[in-house]
Structure I
């Protein structure tokens, strides 16, 4: 129950922030800082022919969506766990999907032959309900990985 009280307090705190009069100004200011930092970090990785303005708008849109999604997640009364599979670990069929176009095996065959993970693309996301005596968990997204041949 201590975890449930912590999650409830966190949810209440974030709801108070989101409902405040100055939230939109705070959100806008913070998002501009994040977007500028993303542009500085990812700018050198862009292809030479890519228009910087279009890339900046796309990065800004990603930052806005991530911010809004985070606010919804933190006010949902659930705990979200993000687990990126470790490189070199074994492929687990029930919780991972292979996105490698060069691998022709099914996910079950990869699990049986204990294929090794080359790169994790998306994390395994689990949503946990801590509000009751028994904690319940539900997988929201499988991990997406690349496999060594």
Structure II
């Protein structure tokens, strides 16, 4: 069972990276486990740990909740992806992320449960136009006292 930030982050990253469309093509072109704003392709995802909490379950076990943000980025421009295509891509990817964790709620039994607890969507015109989505994901594990 996964019990560390880095292991759980890798599990989430692998889950996001494995999302494919009906033709077997990856839905997300770039996935990183560190803050990034310069991507070699779009859509892109960044998965970073943002905190956590714990509680004593009993005399032998602690329950830990690790929290991660999955941030999605999709460019929107006349040359690359038009407004409609960018919005459609983001909707498809967001649905795929939610469904992926519904189908695999314990990351192949590596964690007790995964919860997609919050998500938001945004659009910003900055040096180009971008569509954004952020998912807050909790991974809950039981850890033995040592």
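Values in this text are rule-based calculations from the coordinates and carry no lab data. Predicted model only: the values in this text are computed from it and were never measured. Cβ atoms are built from the backbone, for glycine too; each structure is taken alone.
Results, tabulated for the structure shown:
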quantity: When distance in nm of label points 7 Å out along Cα→Cβ at positions 44 and 76 is computed for each of I, II, the largest belongs to; calculated: I
quantity: Given 16.5 for mean count of other Cβ atoms within 10 Å over residues 60-67, calculated: source structure among I, II; calculated: II
quantity: For helix-only ellipticity at 222 nm (-39500 (n - 2.57) for each DSSP H run of 4 or more, over all residues; to 500) computed as -15000, the structure of I, II it came from; calculated: I
quantity: Structure responsible for 0.85, with FRET efficiency 1/(1 + (r/R0)^6) of positions 20 and 132 (r between Cβ atoms, R0 = 30 Å, to 0.05) calculated and labels I, II on offer; calculated: II
quantity: Distance in nm of label points 7 Å out along Cα→Cβ at positions 28 and 116 from the coordinates reads 5.2; which among I, II; calculated: I
quantity: Structure responsible for 5.0, with distance in nm of label points 7 Å out along Cα→Cβ at positions 12 and 108 calculated and labels I, II on offer; calculated: I
quantity: Structure responsible for 2, 9, 12, 12, 12, 15, 15, 13, 7, 3, 1, 0, with P(r) over Cα pairs in 5 Å bins from 0, in percent calculated and labels I, II on offer; calculated: I
quantity: Which entry (I, II) yields the derived value 4.4 for distance in nm of label points 7 Å out along Cα→Cβ at positions 4 and 100; calculated: I
quantity: For distance in nm of label points 7 Å out along Cα→Cβ at positions 68 and 92 computed as 2.4, the structure of I, II it came from; calculated: II
